[in-house]
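Participant: See the structures that follow.
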Structure P
Amino acid sequence: CKRKAKQTIRDFGIRKGEPIACLVTLRKEKARDFLKKTFRAVDNKLSKRSFDSYGNFSFGIKEHIEIPGTKYVPELGIYGMDVSVALGRLGYRVKRRHRAKSKIGADHLLTAEEAMLLIKDEFEVEIV
C-alpha cells in the first residue's frame, strides 16, 4: 500500500500526490521473524516511552542496512523506517468488526506493562 504526499515540500523535493512511503502488514510467523531482525538492528533495546497505554509500541530504524540479512542496493540507496506493532488478545476483533460491534471489558484490554513483559520474554528485548 503506497502512501502519497498530502502537500508539496520544496526543500525535500516532494510534490503533492507523489508516492513517498509504503505500508506493509505482517502477521503470525512472518511478523515474529521480522521483529526478531528489527530488534537486533536496535541492539535488542526499547524505550518505555515506545509503548502506549493499550500495549502497542513503535520504534525507528535509521538505516535499513542495519537489519541483519539486508544487502545494500545502490539503486535504492539507504532509507530509514518506522516499525509499529499493534498487540491484542484473542477476541479483540469484537470491538473493531463492522457488524455487531460490542465493548470489551477493561480486564480484556492489553496494558503497556503486559506488552513489555511479552516482548521481554518472547524476544529477549531489554526495556530501558
Structure Q
Amino acid sequence: MESPAKKPNTRGILDWFDPRGRQVGGWGFILNRLTAIGLTVYLYLHLVMLGKLAQGPEAYDSFIAFAKQPLIMFGEMLVIIGGLYHGLNGVRIALNSFGVAVPAQKQLLYGVLGLTLVGSLIFGLRMLAAH
C-alpha cells in the first residue's frame, strides 16, 4: 500500500496559521500560537513602559493618563483575553499530551473558550467600573 503523496510546503511558516482542513484541536493550537505572539509583543512593550516609569513621578503621572485612553484599555482587554486563553488552552494541550480526555478535545476547547469568555467579561466589567 502506497502512502498518500504529501504536497510540498510552499508557504513555510504561514501554514502554521492556516485553519483549512484542521480538526478542532488544530484550531485551538493556531489560536495558541497567535496568543503566544501577542503576549510576547506585550511583554516587550510592558518592559519598555516600566523603563519609562523609572524616570520619576512625572513619567508615572504621564503613563497613568496614557493608560486611561480607550485604545489602551482595549489593548489591555486583548492581553487579558489572550492570557486567559493561552493559559487555559495550555492546560488542555498538557492534558492531551498525557493522554487525559483525548476523545473530549472538542468539549475541552469549548470549555476553554467559555472560561475565557467568562473571565474576560468579569475583568472587563471590573475595569470599566474602575475608570
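Every read-out reported here was derived from the displayed coordinates using simple, explicitly stated rules and does not represent laboratory data. Values in this document were obtained by computation on a predicted structure and should not be read as measured data. Cβ atoms are built from the backbone, for glycine too; each structure is taken alone.
Participant: State the single structure among P, Q that was used to calculate helix-only ellipticity at 222 nm (-39500 (n - 2.57) for each DSSP H run of 4 or more, over all residues; to 500), giving -25500. Don't skip to the end; give the middle numbers.
Facilitator: Details: P: -7000; Q: -25500.
It must be structure Q, since only it matches.
Participant: Quick check for you: by FRET efficiency 1/(1 + (r/R0)^6) of positions 22 and 94 (r between Cβ atoms, R0 = 25 Å, to 0.05), which of P, Q is greatest?
Facilitator: Structure Q comes out on top.
Participant: Which of the displayed structures (P, Q) returns the greatest value of relative contact order in percent (Cα under 8 Å, 6 or more apart) on calculation?
Facilitator: Q
Participant: A value of 30, 22, 14 was computed for semi-axes √(5λ) of the Cα gyration tensor in Å; which of P, Q is the source structure?
Facilitator: P
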